[in-house]
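> Several structures are given next for inspection.
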Structure I
Amino acid sequence: MITAVDTNVLLDVLGADPTFGPSSAKALRTALHQGQLIACDVVWAEVAGSFASATAVLNALKPLNLEFSALTIEAALEAGLAWKAYRQSGGARTRVVADFLIGAHAIFHADRLLTRDRGFYRSCFKRLKVLDPTTP
């Protein structure tokens, strides 16, 4: 079982978020026990923005056994089409292409996506299995 991990879950754990950190950490452990954890290049870049250096990011992520998984052209095109459909249907401008890249990557490279943003991903990516660490 391959689980793609969203930025919010990683930042919950790495930042020791008092509200979501424990449930996100538990969900990561469970997913790792069930198989492989991956994150796309977009997630790695978003997480890196919370650290002082590349070395610090790598040191923080290493204990999580998270693997880097680059976007493919198929995922990028899927993301662009999903973003276009979202905007044409009146979707809020607060959603950026990065969110769609994360969802499309999970469709093509994982069996599911671990995220606290389940409503967005379930509505924009109907084929994607979404796990929310805050719900049992």
Structure II
Amino acid sequence: MKSIRAFRGATQLRVDTSEEMRKCVAELLKEILEANSISNDDLVSMLFTATPDLTCEFPAVGARVFGITDVPLICASEIDVNGALARTVRVLIHAESSLNRSEVAHIYLNGAQVLRPDLDNPSKNTNSR
């Protein structure tokens, strides 16, 4: 039986450019969707936040370029906290899933693993779950 589940993730951009934003968002979405066996038909909505130092483009543009064109997306600015990880995009995906909450894989890439030290994050730069 499927339920609505929330899937989290984040990535850190090297530079504030449209190309980097699109590449990093696509990589993050690909990893989250594959790790959790989510198809486009399972998707309900996505909420993106970006740190205030990212002004090149909305993260949702990366999702649209990735091929997610018929799912409601929204972007917001992350609160500006002193010492927060710079150039970071976060996503909260709502999707139908057969996974139990404990089976959900939250994905943090490109240095964003430091945001969730409680997760089993291998020391790789990308592809940590």
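Values in this text are rule-based calculations from the coordinates and carry no lab data. These numbers come from a predicted model, not from an experiment. Cβ atoms are built from the backbone, for glycine too; each structure is taken alone.
> If you work out FRET efficiency 1/(1 + (r/R0)^6) of positions 45 and 93 (r between Cβ atoms, R0 = 25 Å, to 0.05) for I, II, which one comes out largest?
Working: I: 0.75; II: 1.00.
If we compare FRET efficiency 1/(1 + (r/R0)^6) of positions 45 and 93 (r between Cβ atoms, R0 = 25 Å, to 0.05) over I, II, the biggest value is for II.
> Comparing distance in nm of label points 7 Å out along Cα→Cβ at positions 101 and 117 across I, II, which structure shows the greatest value? Please report the intermediate quantities before stating the final value.
Details: I: 1.2; II: 2.5.
Comparing I, II, the top value of distance in nm of label points 7 Å out along Cα→Cβ at positions 101 and 117 belongs to II.
> Relative contact order in percent (Cα under 8 Å, 6 or more apart) computed as 38: which structure among I, II? Working shown, then result.
Values: I: 31; II: 38.
Considering all the candidates, the number was obtained from II.
> The value -16500 for helix-only ellipticity at 222 nm (-39500 (n - 2.57) for each DSSP H run of 4 or more, over all residues; to 500) was derived from one model only; which of I, II is it?
Numbers: I: -16500; II: -6500.
Derived from I, not from the others.
> Determine which structure produced the value 13.5, 39 for Rg and Dmax of the Cα atoms in Å, for residues 29-108 alone, calculated from the coordinates; the candidates are I, II. List each step's numbers first, then the result.
On the way: I: 14.6, 41; II: 13.5, 39.
Considering all the candidates, the number was obtained from II.
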